[in-house]
1. Suppose you compute distance in nm of label points 7 Å out along Cα→Cβ at positions 47 and 111 for every structure in I, II: which one lands on 1.3?
2. Out of I, II, which structure matches -1500 when helix-only ellipticity at 222 nm (-39500 (n - 2.57) for each DSSP H run of 4 or more, over all residues; to 500) is calculated?
3. Quick check on the output: 1.00 is FRET efficiency 1/(1 + (r/R0)^6) of positions 15 and 95 (r between Cβ atoms, R0 = 30 Å, to 0.05), derived from one of I, II. Which one produced it?
4. Computing relative contact order in percent (Cα under 8 Å, 6 or more apart) gives 23 for which of I, II?
5. For which of I, II does Kirkwood radius over Cα pairs in Å, for residues 63-102 alone, calculated from the coordinates, equal 10.7?
6. I have -0.69, -0.78, -1.09, -1.52 for log10 I(q)/I(0) by the Debye sum over Cα atoms at q = 0.15, 0.16, 0.19, 0.23 Å⁻¹, calculated from one of the structures I, II. Which structure is it?
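Throughout, read-outs are computed from the coordinates displayed, never taken from laboratory work. Quick caveat: nothing in here was measured; it's all calculated off a predicted structure. Cβ atoms are built from the backbone, for glycine too; each structure is taken alone.
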Structure I
Amino acid sequence: MQAYLKAICDDVEEEVTLVIGTMEVVCFASVVPYELKVGRSYPVVFQVFLNDEYDLRKSSIAEAGIERIDTGFGYRLRGRLVGNTIECGLPFEDDHLADEYGYLDGELVELIVDRVDVEFI
């Protein structure tokens, strides 16, 4: 997936703001193998980071998407669980989702994550 680099934080160098289509997301850049330049697009892979266990639950909200929580890295992901992926507008895959929450496959779900990590590839 390609993402447009909108900003790099002056205070926290791992904090980057990316734009994918019409969606803007503030991420923690966990892997950066080359110098980044604001205003360019890069191939990326997204992962979620949780300090605690997964707390995936059914959602009554039908609209898929990601919603930033306050001004940190935390997000609320909403979408349909399909196998090991939450279809929320960004491709998040995790085999733990299918293994532990297979009974919710095809359902609308919600997951709160501590941060969204991005790997520049």
Structure II
Amino acid sequence: MTTRNKTAIATDFLNMCATGQVRTAYDQYVSNNFRHHNAYFPDDRESLLLGMEQSAESEPNKSFTVKQIIESDDRVAVYSHLRREKVDMDMAVIHILRFENGKIIEMWDVGQQIPKDSPNKLGMF
């Protein structure tokens, strides 16, 4: 099996989760010792996995587009545009993934709703 780089793994993992392939993404890319910092779920692997599966099931038509990626040492930061069709909301989201032995071992995520009528002509991306 060929080892993939962290940027490719991070991108594939997030895209798979956004398109409802959450369990497969976790099986392929996430360490069994995974922990996360999402304030809405307990910090264990299974809690976030189940939450992401429920999100994918309740909003199957959301879109997720990676806009920028920064890789440094054991971390990858992914800046993305999340479109939640069900609630008519666009979000700018940052995921920071920490890697160990080729697997995602830790994750942070933050998001900001994109205003529909922002005065900033450059936009969020």
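1. Working: I: 1.3; II: 1.8.
Computed on structure I.
2. Values: I: -1500; II: -8500.
Working through the options, I get structure I.
3. Working: I: 0.60; II: 1.00.
Corresponding structure: II.
4. Details: I: 30; II: 23.
Only structure II yields this read-out.
5. The structure behind it is I.
6. Values: I: -0.66, -0.75, -1.01, -1.35; II: -0.69, -0.78, -1.09, -1.52.
Checking each candidate, the match is II.
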